[in-house]
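Each reported figure results from applying straightforward, stated rules to the coordinates on display, with no laboratory input. Given the structure is predicted, the values throughout are model-derived calculations rather than measurements. Cβ atoms are built from the backbone, for glycine too; each structure is taken alone.
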Structure 1
Amino acid sequence: MKNSPIILKHDHDGSGIRIERIDGEILNVPSELHEPHRHDHCICIMVEKGTIETSVDFRKTSIRKSSLFVSHPGQVHQLLKSTRVTGWVLSIDNKLVDDTVSSIMQQSLSEVINLELSPGESGWFKTILELTAGTASKNSGMVINFQTQVTLATAFMHQVAFVYQGREQRSTLHHSANSIHITKKFKQVLKQQFRTWKRPSDYAGILNISVSHLNDTVKAVTGFSLTYLIQQEVIREAQRLLYYSDLSVKEIAVSLGYEDYKYFNRLFSKVAGISPGAFRKQEISMAAQ
C-alpha cells in the first residue's frame with residue numbers, strides 16, 4: 001500500500017446532511033471506503049442485518065445486526081469487509097451537531113461508539129432515518145425541506161447521545177457523578193491539547209484541581225494514570241501518521257510537539273513496544289498481503 005503525503009480526508013459535499021441506504025453486497029464493491037480515510041463530519045452507520053468489519057485507528061470493530069456505529073470527525077477508518085448488510089449511513093456536517101451532543105461525544109469514555117440497540121431503539125432510529133430519506137428525496141432545493149432534514153438529523157443525534165449516556169451510566173454506577181464529570185472533562189481537553197500539553201499538571205491546572213486528585217480520579221474511573229492516557233493519545237496520532245503519510249519520523253515528532261525526535265523515538269518504542277520505523281514497515285507489509 002502506498003502512503004500519501006497526508007491522510008486522505010473526505011469532506012462533506014456541502015449539503016450538510018446526506019443519507020444513503022445500504023442494501024445487499026454493495027459495500028463489497030471496491031471504493032474509496034476501502035482505503036484508509038478520515039472525514040470532517042460525523043458518520044452514523046446503522047446495521048439492520050449482516051455485519052460490517054471496519055478498522056478505527058488500528059482497532060478492528062464489528063458492527064453487527066441491530067447496532068449503531070458513530071465515527072467522530074478526524075478518526076481514521078477503513079472498511080474491511082461486509083456480509084449481507086442492510087442498513088443506513090447518515091452523514092452530518094459537524095456544524096449542524098449542537099454543542100450538547102458534541103460535548104458528550106468529545107467526553108466519551110470510549111474511543112469507539114458502537115451501540116447494540118434494543119428492538120424499540122432500533123425501530124425508533126429506523127423511523128427517523130426513513131423520514132429523513134423521504135424528506136431528502138422530495139423538493140430538496142426548498143429551504144423548508146432542508147430545515148425539516150436538520151430537525152430530523154438533530155433529533156437522531158440527540159437520541160444517539162441519550163442512548164450512549166444511558167449505556168455509559170450503567171457501566172460506571174460505582175463511581176460518583178463528580179468523578180465521572182472530572183474524567184470526561186479531562187478526556188475532552190486531552191483530545192484538544194495533546195499536541196501541546198504533555199504534563200499532567202497542564203490538565204490539572206486548566207481543570208482547577210490538584211494533580212494528585214485528578215490522577216486518582218481518572219485512574220479510578222478508567223484504570224489508567226494521566227501520564228498513560230496522555231501518551232496513548234500522542235502515540236495513537238503518531239501511528240495514524242506513520243501508516244497513512246510519508247512524513248518522516250522527525251517531522252511527525254515535531255508535529256506532535258517533540259523537538260527532540262530521539263526522545264520521541266524512545267517514547268514511541270516504550271508505549272507501542274516497537275520503534276516508529278519498524279511499526280511503519282510492519283503495518284504497510286501487512287496491508288500489502
Structure 2
Amino acid sequence: MINLKHAFLYIAIVYSTTSCNGQTKPSATPKNTMPKVSQYDTSTQTIHVFVALCDNKYQGIVPVPAAIGNGQDPNNNLYWGCANGIRTYFKKSREWKLIKTQKLDKIRMERLVFKHTARNYYLVADAYDGQYIKQTTTDFLYSTAGQLKDTVRINKTAIGINGNAKMVAYIGHDGLMDFQLTQTFANADGKKRDAIILACISKKYFAPYLQATKANPMVWTTNLMCPEAYTLHDALGSYINGGSNEEVRNKAAQAYAKYQKCSVKAARNLLATGW
C-alpha cells in the first residue's frame with residue numbers, strides 16, 4: 001500500500017513542465033564498489049549532487065505519469081531530463097556550463113560535470129537508477145561523512161568528488177520513509193562538509209544519520225515538497241558567493257515559492273536550515 005505521506009508528487013504533476021526527450025534504457029543489477037582516492041586540485045571547489053531518479057515501480061510514491069516516473073530512463077525522468085530536472089535546468093542556466101557527460105555504470109546511469117561561469121566551482125551530478133534509491137542514500141551519507149572519496153579528471157585538472165567535495169546534495173524521494181539503514185556514517189576525517197537535502201521531510205528522516213557525519217545542513221525540509229532543480233540552483237547561487245546558511249535558505253525559498261506558486265513565508269517554513 002502506498003503511504004499517503006508520499007503524496008508530495010502530485011505537486012510535481014500540477015506545477016512541473018514535463019517536456020522531455022530520449023530513449024528508455026534497460027534496468028540492471030550490477031554491484032558498485034568503493035572508488036579509490038587519488039590526488040586532486042585543492043584550489044578547486046566541488047558540489048556533488050546525488051539524484052535518485054523518480055520511480056513509480058521501485059519507490060514508495062504516489063505514481064506520477066508513466067513517462068516521467070520511469071527510474072530507468074533518465075532522459076524523460078521528472079528529476080533529470082524534464083524541464084525542471086537537474087540536467088535540463090542546469091544546462092539552460094547562464095551560471096553553469098556543461099563540460100562533460102559520462103556514462104558510469106548501470107546504477108549511476110549518467111554523470112554531468114558543470115563549471116561555474118564566474119567562480120572556480122564545479123558541479124558534479126549523478127543520476128542513479130531509481131530502483132537503487134537505497135544506494136543513492138548511502139553513497140550520499142558516506143560522502144557526507146568523508147568515508148567515500150573519489151576524483152574526476154577534467155582535462156588536466158583533477159577535482160574532488162564524494163567526500164572530497166565541499167558540498168554534497170541529495171535530490172529525490174525520501175527513501176528513509178520506506179527503509180532504515182544499518183550502516184554507520186561517522187565522520188572519518190574531521191572535515192565538516194555542507195549539505196543540502198531536497199526530499200520530503202528530510203530533516204526528520206535524515207537527521208539521525210547526518211548528525212554523525214558532522215555535516216552542516218544548509219537546506220533541508222520539514223514537510224512534503226517537490227525536489228526540482230530550481231531550488232538547488234538558486235541556493236547554490238548564494239552559496240558560491242559566500243552566502244550564510246540563512247541567505248542560502250532564503251534564495252532556495254524564493255525559487256520554490258516562484259515555481260510552486262506559494263508564498264515565500266510558506267516556502268521558508270518548508271525549507272529549514274541548521275539543526
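Observations, loosely collected:
- Which entry (1, 2) yields the derived value 1.0 for distance in nm of label points 7 Å out along Cα→Cβ at positions 116 and 236: 2
- Origin of the derived value -16000 (helix-only ellipticity at 222 nm (-39500 (n - 2.57) for each DSSP H run of 4 or more, over all residues; to 500); candidates 1, 2): 1
- Structure responsible for 24.9, with mean count of other Cβ atoms within 10 Å over residues 164-171 calculated and labels 1, 2 on offer: 2
- Computing P(r) over Cα pairs in 10 Å bins from 0, in percent across structures 1, 2 gives 6, 25, 32, 25, 11, 1 for structure 1.
- Mean count of other Cβ atoms within 10 Å over residues 84-91 derived as 22.5 - corresponding label from 1, 2: 2
- Ranking 1, 2 by distance in nm of label points 7 Å out along Cα→Cβ at positions 196 and 220, the structure that comes out highest: 1
- When mean count of other Cβ atoms within 10 Å over residues 124-131 is computed for each of 1, 2, the one that comes out at 17.2 is 1.
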